[in-house]
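The next part holds the structures, each set out as structure tokens.
Since every read-out is calculated from the coordinates, none of them should be taken as a lab result. Worth saying up front: this structure is predicted, and the values here are computed from it rather than measured. Cβ atoms are built from the backbone, for glycine too; each structure is taken alone.
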Structure 1
Amino acid sequence: MKNDLRKFLIDTFLFGKDTVNLGDDDSLLEKGIIDSTGVLELLAFLQRTYGIEISDGDLTVENLDSVTNLSTFVTNRLALVKGQSACR
């Protein structure tokens, strides 16, 4: 998942060239990779690609500011959805 997320970030926000050597724990905001408009694009990608719902309360630096944070957030969200499906 981290590779897919990194590829999306590089393709979308760095125009296919990893000029910043994006590491898993690098801040997307501090490196200037993503801004408020970019967050909207990122959210649409996450919802479309992973089929998850994202609420306003999910829009935190802890969830969205690095490849690691994104991967953890999506993994947790997918587990939550899977757990809800199993309860039905």
Structure 2
Amino acid sequence: MDSNKLLSVTVKGPNKQEFEGEAVSVTSLNKVGKFDVLPYHTNFISLIHEYVIIEQKDKKKITFPLETGIMKVFEDKVNILIGV
């Protein structure tokens, strides 16, 4: 496995795209609890709540507070819809 592989992340709100870029990890909450998405993660879709944290390659973390959202992970692409 390539340890330098990154996730391609998009965060879309109701009226605009909030973020588009690469990340080393994405963290959020679902009904089971806190979870992290890393490169090579299993494909899945989940309802999320409270927050999404995107950790970029330079270790900078961007936090998006939210009430509800949907996260789809497919082949290292993370698409997040917030405010839905």
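Which of 1, 2 yields 47, 23, 20 for Cα extents along the principal axes in Å, as computed?
Source structure for this number: 1.
Computing distance in nm of label points 7 Å out along Cα→Cβ at positions 22 and 62 for each of 1, 2, which one ends up highest?
1
Kindly point out which one of 1, 2 the value 0 was derived from, the read-out being helix-only ellipticity at 222 nm (-39500 (n - 2.57) for each DSSP H run of 4 or more, over all residues; to 500).
Answer for the origin of the read-out: 2.
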